[in-house]
1. If we compute FRET efficiency 1/(1 + (r/R0)^6) of positions 108 and 132 (r between Cβ atoms, R0 = 25 Å, to 0.05) for structures I, II, which one ends up with the highest value?
2. Given a computed value of 6.0 for distance in nm of label points 7 Å out along Cα→Cβ at positions 76 and 156, which structure among I, II does it belong to?
3. For which of the structures I, II does the calculation of distance in nm of label points 7 Å out along Cα→Cβ at positions 52 and 100 return 3.8?
4. When distance in nm of label points 7 Å out along Cα→Cβ at positions 68 and 148 is computed for each of I, II, which one produces 1.0?
5. With mean count of other Cβ atoms within 10 Å over residues 60-67 derived from the coordinates and found to be 19.1, which of I, II does the value describe?
6. Which one of I, II has helix-only ellipticity at 222 nm (-39500 (n - 2.57) for each DSSP H run of 4 or more, over all residues; to 500), as calculated from the coordinates, equal to -24000?
7. If relative contact order in percent (Cα under 8 Å, 6 or more apart) is computed to be 21, which of I, II is the source?
Structure I
Amino acid sequence: MKTSVDSSFSKRLLDACEQFGYGPAHKYGRLTWLQTKLSEHNIEVSLETIRKWCTGASRPRDDKISILSRILEVDRAWLALGIQAAPPSRARANPQSPVTDGAAYILAGMIFMDGGRAVFPAYEDHEALDQHIDLYATIKGARYAFRIIVGLARRATIAFDVPDNASPAVILGFYREGTDVSIFEITPRLIDQSGKRQKEGFLVRLTRQEIRDRRVECFATRI
């Protein structure tokens, strides 16, 4: 009976392929795609070798793991050993208020728990700085750039201050009462319906029930 050389590596490799989003799906040319991408980095391997990596029958050498991590945009230590790298400091990458920072970490945790991937903007990510992106995520192969707007209670409604330059990121409203958290998408249509024009954006007011009706129940499917 054949035994697996490294089933944990093969699982991480397959997970990375699933979450990457731009490569073909399993059984629809993924092995050939990986072979082509490796060749672009001057790594020549056979389809049978890649198949063995994906089934756990063999494990690539460290230099090939490094290239695979670059192709699939995952941390090398995680792909090689399963060691999860700590997210970069958001205080350096994209300084926000402590409340928004906390909301971003809660959102990232929910995405991870539902099988997705979340990455905080890197220090050198000028696009994230310009667009005030709080979190990147991959959910079921689809990629998102999220900007988080934390709601503030004002009498009977919750107010979300949406700036003009919030697009093209997906705008997520975030509201917390105690341990109850509601996250929902603030769409252009919602802004048109419930937003009031301000000097540099829109003030969107919603009741607590309207927020509950719109909230994302889980992040296991695409938004």
Structure II
Amino acid sequence: MDEVRSGAPRVRRKSDQTLDARLSETLIREIIDNHYPPGAWLREQEVSARHGVSRASVREALRSVARAGFVEMQPWRGAQVVSVGSEELLDIFSLLEEMYAQCARLSAQRFPDRLIPRLDGMLEAIEAAVTRDADRTELYTLSFGLGQLVGRYSGSVLAYRMLTQVGNLALWQQRLLKPGTSQSEQQSLSAHRILVSAVKDRHPEIAAAAARMIVMITRRSLASALHLESIGD
């Protein structure tokens, strides 16, 4: 009772923190899926009712989503989905290039042999999607999934977390803008093949170069779509 009266902050239980983390991941996924487009508001009461959680959990989750770069917190109003400008877009893909290259380099040294069939299967899914001229949203998602697998087994928790955070922002922008051409899709497929081969054959620098190329191809496609040559340089 004395602690409550003294104004000491309530320590959130581990179960509460886990719920907050799951909710923040769900909200990020909904933003990436364009359930909340840029400029949209996420209101505590609406999110609480829709997901069946307390407003305290929503508040903590929204703070995490803000730290991840998807929303800005506005006092007394809620959280608003950000609109990413060209300079920020450049920053996102520059960071992604570095993070993906580092994860690929490490993964080529540490990727478990038992998971090679899974890696091959993800590459085959990308090949099939390109062959049937699938919607670009599907291609972005498949490429993101392969990158997540490479990052998860890089052996570096920090590098994987950073790759995931920046990768989510990049995937969001790809799905909003849908850049690319048939030629860029073929180029990206070739780079994915090189990446997977380098990871399997334990060639760290080749894997890192292929990861950079995958990001660079996307960046150039964005430059073309937005008429921003600096992004493609």
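1. Details: I: 0.95; II: 0.25.
Evaluating FRET efficiency 1/(1 + (r/R0)^6) of positions 108 and 132 (r between Cβ atoms, R0 = 25 Å, to 0.05) on every structure, the highest lands on I.
2. Working: I: 6.0; II: 4.5.
Only structure I yields this read-out.
3. Numbers: I: 5.1; II: 3.8.
Going label by label, the one that fits is II.
4. Working: I: 3.2; II: 1.0.
Value 1.0 for distance in nm of label points 7 Å out along Cα→Cβ at positions 68 and 148 corresponds to II out of I, II.
5. On the way: I: 14.8; II: 19.1.
Corresponding structure: II.
6. Numbers: I: -11500; II: -24000.
Matching structure: II.
7. Values: I: 15; II: 21.
The read-out was computed on structure II.
Every read-out reported here was derived from the displayed coordinates using simple, explicitly stated rules and does not represent laboratory data. These figures come from a predicted structure and were not determined experimentally. Cβ atoms are built from the backbone, for glycine too; each structure is taken alone.
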